[in-house]
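What follows is a set of structures for review.
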Structure P
Amino acid sequence: MGEVTERIAIAGPAALPKDLLPRLLSGIVMAAVALTCNWFGALPFALMVLAIALAMSWEWSRMVRGVAVDSALLIQAITVLAAAPLTAKGMIGWALAAVAIGTLAVLAIGQSRHRLLSALGVAYVGLPVIALIWLRGTDTFGALAILFVFVIVWTTDTFAYLCGRMIGGPKLWPALSPGKTWAGTIGGLAFAALAGVLFAGFITSPTAPLALAATAIGLSIVSQIGDLAESALKRAFAVKNASGLIPGHGGFMDRMDGIVTAASLAALLAAMRGAGSPGQALLLWS
């Protein structure tokens, strides 16, 4: 323990990123906006998701095709604009069909040597839009389900960073993300599981804490995979951030990489259980 403390004391302040303050402030503002929209209902939350999805679509276009606006981006934007209200109206099949059609349309126009990645961008943005809006629904359990996903992803990110910085050790995958360590990965999973157990205490209906912890571990794993995948994409195109829209954080793709995969898995788990509302299906375990 003393060796770890000494290591932190030596490496801590000097190793802190220069953009730490704007990063913290931006993170607080983004979390406050997300939680507020979730609290005030399905419509504000859906509008927030839609706005972020359109921003991510623009970032994907800039990164993959090197252009701000083109026909592929227009197709992707139309797809997202269709999928969001269809999901909000409960027409999930039609929303999924819209994403499939948009993906195939971008693949078909073939205006870029990266047309496969361009087409993937439609699904990458469109499916989480459906997942988040469907999970939120209109009931209290929907709001709790979204909060649960946010808490697990934020806990994973925070403690993966802290454990990685404090403990150090072998790198997870240096070729993709030189800063990530096994200690950070395991720390993120462990604290996500703890968050799952604690979250069970905030649910008024009976649920199994260990089952919720297992769900949290699954969401944490795919969250970290999403983070690595976005890092791989940025490395492939030799960019540090998806954009500069968020001070200290880069772009929305840089902040939503874990949410994208975690929300998609959460919606899949809820759909597989199929009991009650999506939020109930995700959170209530006997």
Structure Q
Amino acid sequence: MRSLLFVPADGGKKLDKAMASGADAVIIDLEDSIAPEGKQAARDACRAFLQEAVATANRPRLLVRINGLDTGMTDADLDAIVPGRPDAIMFPKAEGGSSVVHVDAKLAAREALTGLTDGHIKIVAQAVESAAGMFLAGTFRDSSLRLTGFTWGPEDLSAELGAETNRDADGRLTEPYRLARSMCLFGAAAAKVAAIETVYVDFRNTEGLRRDTEEARRDGFTGRLAIHPAQVPIINEVFTPTPEQIAKAKAVVAAFAAQPGAGAIGIDGKMFDRPHLARAHLLLQRAGNQ
């Protein structure tokens, strides 16, 4: 998934616009964008929307961001949305692999009651949103076969730290949040799941979004969260391999196939070794999944 667009569960027509935005995934939000007194109405709206939208042809993937385990609202969220058959949930403030095990069990019980295949609903973990999450980012491997993605959240983290901001005057992350971003990358790699870059909140700053997203792709992220439909085309473009990149990756794969015993090969005067081959396979896999 290149682009994952947030939309409030009580967003009404915004939900329809999100479905038509071109995003690879739509995240129906029951957490931060919904006031406490509106949670139940939002759950009802989310379930009704899912029941209609899942049958839509050529639709984006449908995720629901639930409320975290520490809120006491997780069970009510899952009771409402599992019958709607979402493709995945986004699990906020996922602090370590044990928290994913906990949510996996909750999903399994409700899938059984609803008649869904065990494991139908996947999990994308917002795993680095707290100080505790920073220290637990390396504990998610083998926690659940449902776990498919890993992301982070500088807004919640900066609130916990009491920071004045998480970005400088040029829109770049300040030091604590660069570390959190790196921990997200390392945690995703350790868990062998997709690393998804966080939101870029200055949604009118298209140049900043492009620069920040290109840096995310460079460093190993495979997709990005979005908060406005206008961000989706830029995110999709940046995370879509170009014809030149695909051709280069194919050349690397072909060269190693021609010399299966080689640890390193030369192409146009440059040396390529086995890590280059692994990156070529990943890029081609990504291109085939767009």
Structure R
Amino acid sequence: MHTVISSPTRTVTIGSDQPFCIIGERINPTGRKKFQEQLRAGDLSMIAVDVEQQVAGGADVLDVNMGVPLTDEAELMRKAVVMVQSITDLPLCLDSSVIDALEAGLQVYQGKALVNSITAEDERADAVLPLVKRYGAAIIALTNDEFGIPMDPQERLAMCEKLMSLCERHGVPLEDLVIDPLCMTVGADSEAGKVLFETIHLIKEKHGLNMTIGASNISFGLPNRHAANAAFLPMAMQAGLTSAVMDARTEGIVTAVRAADLMLGNDAWGANWIARFRAKQAAEAAANA
């Protein structure tokens, strides 16, 4: 199954037979006090820096989140989407818990966006899925509901199946549904990785849906997080994960993902691996000239 999103000039296809889709997580003010202050003051200049770094790092899609308290999030989202699309042709993932902000972003977005996100809660799905249908977007859906996050893979599979039913009810095709099987930190629960891998495998084997996660969650609170994330993502890819909202600026993590693409047969003849290596050589030579 292929999930296709686009900008006016670029298409990204998410699928088990495609290179892993890296969704850059950086355009997000959470935990970034200075960025929050700038956004409250109407200064969006840091967004351009975030875009440049993530494009250079190898992102395929950029997540845009403008969730800053005491601001007009809808207006910020509108401005951010227009700005980002003026400086990159990467497709965007519009990320907000505020319905008005999602709609504001979708109104100005050029292409087919990815929306982040809904849960298996009927109220949330019934508010967001009509927007997804109206604007022809794709949707990330989390396998939890108003009762919390299931810790059993079979229960998360049941949540996935409810989300499938919700999409069908609202006329959103299943190829536009990207399931988030929920990545929890192994620092709090040493079984969290195993539960996630089993959940991914179950969803892949039974329904063949595309999946994404907030990959950085796996190492939250731990030292040497980059090394942990670089080990984790290829394992999740082997289980069936097809994309992740992740750090696209850290070379070691991106390189681990692209190496996994090569080993899983999603980089024909190593063309992407070789091209990336040559581009790095050329950049180093230019910097040293």
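Every number here is computed from the coordinates shown, using simple stated rules; none is lab data. Computed from a prediction, not measured in an experiment: that's the story for all the values here.
Quick check: 64, 48, 36 is what I get for Cα extents along the principal axes in Å, calculated from one of P, Q, R. Which structure matches? Computed on structure Q.
Where does the value 26, 15, 12 come from, among P, Q, R, when semi-axes √(5λ) of the Cα gyration tensor in Å, for residues 160-263 alone is the thing being computed? Computing semi-axes √(5λ) of the Cα gyration tensor in Å, for residues 160-263 alone on every structure in P, Q, R gives 26, 15, 12 only for R.
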